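Where a number appears in this text, it was derived from the coordinates with a stated rule and is not lab data. Since this is a predicted model, take the numbers as computed values, not measurements. Cβ atoms are built from the backbone, for glycine too; each structure is taken alone.
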Structure P
Amino acid sequence: MTARWDADLVVVGSETEGCLSAIAAQRAGARTLLVADPDVLLGGLLTEGGLAFVDRDSRHLLPPERSPDDGAFGRFLAEAGVPLVALEARAGDRTLARLLAEAGGTVVRARWTGVRMESGAIAALRLADGLELRARHFLDATPDADLAEACGLSFSDGFREYGLDRYLGVSPLPIVHGVTPEVIVETCRRLERDPVLEGMRVEVFGQRRFLDLERGGDYILVGPPHLGLAYQRWRDREGLSGPYPFEADGFNVAIVGPASTSWNGLLYFCQDLETLLRLSRGGADDFFQSEARRFERFLREGLGWEDAWVEMPRGMYVRQTRHAREVRHRLTLAEIAGGYDGTSVGTFCYYPDFRGFRAVAVPSPLTAHVILEAGLARHVRNLGLATRAGGYTAFAHSLCRLVQYNATLGTALGVAAALADDDLGSVPVAAIRSELTRQGILADDRAGLERNERARVALAGDPIMSLEHA
């Protein structure tokens, strides 16, 4: 190391994609520092936030150790002992810490306050204690692209650039103890037979189709919305209200213990960006802490689960805040459906997920190219973004916000940081893919690209989607 830099790459943020990016960079030869707030779990949304039911590539639901297309993300899940989709928070944190240490990366537990810029590049990251970290390159792995904001990048928020006062939903992620998966499945089947709830489903959702109830080895997919509607009915009877309107939907339930499950599907809405940023950065506020107790009461009184008790993680699942605009290529959903491959460093396959947003249902998941230039700042030559607030339109965000997409992008940016001298975007994509292949983490299965045509036709029939072309 020369006297000029403290590292080749400084990764800012404790999210899973940031940790995996730091590991890939270190293994590619970059001396790497990961800056994480004190006393938070490594893994961010998946650990500190409690999103135990992880969204994996939809082409295969094989155990992570046998899935060929999950890249660094799949390797992490396998090392953490994930059977299929359920990640226990402490196991995720321990695994990321171990993988970082084995790669030789260093975790710096500190808060940062800003950046020092020189000649169109970040010269140093300023820490709260007054020290600076100097590096050739920097990677923003914060949930809301806070480092990019400090560098002067501009943003759009929600769907407002299309004239829609709308954001994707917000979810607390309660862990329910004292109830077995068998009881959950039996209850869901009973609720589906309730004629009042079925009438509510028709009234609220019309002809919308839902996935069936499915019990897997480490998950329960509660596709039908009857349990959510039962909670809505109970809330109405109790006269409950608050600043964030509740909407019923299905649930993804991760089985994290013999009688412990993590629930994703409590859906609330907020139309104020500053509030969403506060929830994203600071976790559940007093209202959501109270909601945990209300949900616990519902489970006991409304469903008869007398032994149920609810634990709330510190974080929140805020699906959407803002989107960086000044990247070298801002990726659209139309481009994804059309097979745009630009500077592709891999692929990721999943359904566009418009939770709470009445968009057209697509008949099959989209195989999306992971575009390097969507993670490169346009006017800051040594800044990369591996964040759900990265360079995607609001519609593309419905797919590209998922952790595995940004982990694939982040590992490519980490490799680029190891190979680039000055400009992070100067490294040929072929060289990045070659190093990802050497590490065994290139996630690139293009077999689904032809299937995209079915989804593209369905999306083209949605009048809302025409706004993306305007």
Structure Q
Amino acid sequence: MKTDTIAAIATGLSNAGISIVRISGEEAFDVIDRIYKSKSGNKILSKENSHTLHYGFITDGELIIDEVMVAIMRAPSTYTREDIVEIDCHGGIVVTKGILETVLKHGARIAEPGEFTKRAFLNGRIDLSKAEAVCDIIHAKNELALKNSINQLRGNVYELIQNLRERILRNIAYIEAALDDPEHISLEGFGQILKENTEKEILQIGKLIQESKNGKIIKEGLKTVIIGKPNTGKSSLLNSLVGEERAIVTEIAGTTRDTVEETININGITLNIIDTAGIRDTKDIIEKMGVEKAIRFATDADLIIFVIDASVELDDNDEAILELIKEKKSIILLNKSDLKQVVTVNQVKDKTIHPIVSFSVKESLGMNELEQIIREMFFRGELLLNDEIYITNERQRESLLDALESLKMVEQSIKAKMPEDFYTIDLMNAYESLGKIIGENVEEDLVNMIFKEFCMGK
């Protein structure tokens, strides 16, 4: 089936050293032949060998647009499994746009977001989990997210899902064969075998779903809310973590009246930090709105950092905050430990189960301990991915949940001693749910929606 030849700028559009304009499709070589001129004037790129690089000029009639290097790659040994041409030009915005406009003028159309990767998927070069990993690599917020996405791009998720599907399919095939030929294939005792197989698959899928919580944190970061009474050092903590004066700091209590948001990276963990207004009883309408907002953010947080001024006595506001966070993952910082301590670790320990750190923003004390506690709370202290598989994609997680539910139905059918053809219905549902993760039997609308999340040129 003939497809359009598409083109887009594959690099960021800025005044850089080099930009790349990518062309893919059946007429990619025809397009480049119309606009490329070699130094000698007699080279035709469509006749050159695949995966070669050529120096010359991009022209529009007699007008020279830019001096370039052109890479030509023949199908199927390309990213899209179509003929591909990549034009390496100077990185100015005007010249890059000029080359793209010339390419479009001479036979290509502008690519939709993610259309190159979509074609790689549709042409069977990559599965859907690898395609989504490409997008995740581009948007990775930290090294941990990048490593996980690279593992997925290498096919770790694909291999795991394929292995699960093959095991399920073997069970389906055996049952169907036995039902078709009961004289030669017996189902006696197979219920116990299927039960043991299903338990293994449930355990494996359940682990993937459980670890997907860490996967989401790896990909999106921890929604981290800093709370405490006014003037305890919350904004100073934010500034210290960010490394710049992001929040206004004064000795006047109640300076922060609205939230201040920033994203930082601590040893591979992304923290999406929100500094909130000091929590206290107040009659000031604006400050009261800030306090209500702080409480609302704390309710939805993945992690709460409660900052206490250890140089002054605890009061009812501190007690109220301890009550607020008792069911949340929280760390308590006893700040201003460089001053005379009025509040001690042991004193606070009697009031909470949360970890407590003696801390000083001013003297940079306690930061390493804070980082270690965060790792322990969310990653059991281990940040090395190795070959660990973390599902970071909500669509994939939903498919795993569907497959898990179907396999649990198989368990129930075995326990209830239902006829074997009942097993195959739920086994097939699990098989198909897992198939959606790697892109088998997915609807066209879903494919289109997934690739719309990609950037242009990829």
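Here are a few things to note about the model shown:
- Structure with the greatest value (metric distance in nm of label points 7 Å out along Cα→Cβ at positions 111 and 207, set P, Q): P
- For 16.3 (Kirkwood radius over Cα pairs in Å, for residues 151-262 alone, calculated) the corresponding structure among P, Q: P
- Computing semi-axes √(5λ) of the Cα gyration tensor in Å across structures P, Q gives 50, 40, 16 for structure Q.
- Which entry (P, Q) yields the derived value -14500 for helix-only ellipticity at 222 nm (-39500 (n - 2.57) for each DSSP H run of 4 or more, over all residues; to 500): Q
- Looking at mean count of other Cβ atoms within 10 Å over residues 175-182 over structures P, Q, structure P comes out largest.
- Label whose coordinates, when relative contact order in percent (Cα under 8 Å, 6 or more apart) is calculated, return 16 (choices P, Q): Q
- When mean count of other Cβ atoms within 10 Å over residues 167-174 is computed for each of P, Q, the one that comes out at 16.1 is Q.
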